[in-house]
Structure 1
Amino acid sequence: MQTNGSITLNGTERRALNIVSVGHALFAITMIALGVLGLIKGQFLPIWYGVPKSVPSREVLAYLTALISLVTGVGLLWQRTSLIASRILLISFVIWMLLFRVSYIFIAPFEVNTWWACGESAVMVAAAWVLYVWFADDRKEKLSFATGDKGLRIARILYGLGMIPFGIAHFIYLKFTYPLVPNWLPWHVFWAYFTGCTFIAAGVAMISGVCARLAATLSAWQMGLFTVLVWIPILFAGKANDFQKGEFIDSIVLTVAAWVVAESYRKTR
């Protein structure tokens, strides 16, 4: 007999699925979708951007990232594989951030895109880290700093650091930001400035720990609303270019990752 992701054999209940929250399930499903899409297209998707064209075997690396997304996404859903899947995903995102995001700070330190990309990777690392903390056993893991409350604290700080360049970009690229505000909303420039300020405020709150739970929740909602109000109408209008399609995918993934981080506060007052 099978109920609620559990299988009962000879009176013994063995959990097959291991879904600890809605955010966890959505994150896993999103990673699976990214993996499938990456394998079909044979190219890097937004969260795996940043590889120079000069890198040897670049196409092979693109397929590898898609495979990592697919396999870890499936693994996150099962009890026996959730820990190893979260560990592989966390290590992959950390390596990617260091090699293809943080390294660009030394090449173009004054480019906003450089910091935006680092922020994007920081959010993905934070979400993967939260999942790893949920599945890891503090007593068995050798790197104790990466689990428990310490691990969650690191993940939340990384998330907060990622929010700040998101907010700054709204000011630097104002002429590209305010036209994205839906026409039925008044004061387009105001909303561009306002969302920029809220991202920065959320980042500071997450790093300092002051109103961090509220900041995580509202930032996740803000990214979700941006996906619904901006990118979905553009796609339905049938005029989206490749860049906008990529931004749509990026927005979905970041929203789901933010949801996971926000859920890390579910037992916090």
Structure 2
Amino acid sequence: MLGVSPSTLRTWERRLGYPKPQRTEGNHRHYELAEIEALREALRETNNISSAVEVARRRGRGPSSPARLLAAFDRFDEAAADRELEESLAVRTLERTLEEVLLPALDSASARSNGAAELEYACRWASGWLHGARRLAPPASRPEGILLLDSGSVLGLESVHAQALELCLRRAGFRVLLLSASLPDRRYGTALRALLPVGVVLCGSDARLDVVGEPLRRAMRASGASPFSYRAAQLIGGRDGMPSLGTRPSEGTRRILAELS
């Protein structure tokens, strides 16, 4: 993270007393992520270690990080989680906050072998936060509609990623509708007539165009709506495949804008 060798880091600790590590039971150094981040940012600004240490100490902890947000989730601390994203938004755009703090923290929570309650809490909190952010998004400024079909569970990680994509598309000016990919076939008709989408995005590793229903496929053919995949959705039969929007919401938004330009 700092771009220096372990021996240089130990020299800074000995000469300047910063960053100051804790010791593990095996006597290994354990550095606080906040101190490392604060020092990294200060070094970028000053290019001088003595000045950087002074700046980092004065500022205290560095910018919000996935590790700190994950720690708030593990404590079931709603106020701390709110604070981490508020602090991130002070130095990052909303899109960068999603991709550099919120979604990596959730991915880390999901990757653990234990902590099911913590992950569910994190996904519930993230869904609520994204809902609030959507309410603050400006009205649609483009005529195109985008339909997102979410294959994840309501409180699962994939659903949060789909909601993040929805938010970024709204902020780009699109009219967006997010629905479950498991709805009965006949339920898509009203939504399609209301939205008239130019694109349909299948979100999540369990999404399959072939199983979302013939009415949807027929309506897509009639309207010329383009199918896209997001985060490893797959097509089985019918066509060779769908354009991938990648795995990050800002990347997906850029690719849709490029397709429609």
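Of note:
- Origin of the value 20.0, where mean count of other Cβ atoms within 10 Å over residues 35-42 was derived from one of 1, 2: 2
- helix-only ellipticity at 222 nm (-39500 (n - 2.57) for each DSSP H run of 4 or more, over all residues; to 500) derived as -16000 - corresponding label from 1, 2: 2
- Set 1, 2, criterion relative contact order in percent (Cα under 8 Å, 6 or more apart): the highest-scoring structure is 1.
- Highest-scoring label, criterion being Rg/Rh (Cα atoms, Kirkwood Rh), among 1, 2: 2
- Origin of the derived value 2.4 (distance in nm of label points 7 Å out along Cα→Cβ at positions 27 and 195; candidates 1, 2): 1
- Ranked by distance in nm of label points 7 Å out along Cα→Cβ at positions 59 and 243, structures 1, 2 are topped by 2, which has the highest value.
Any read-out appearing in this document is the output of simple, stated calculations on the displayed coordinates, not a laboratory observation. Keep in mind it's a predicted model, so treat the numbers as computed, not measured. Cβ atoms are built from the backbone, for glycine too; each structure is taken alone.
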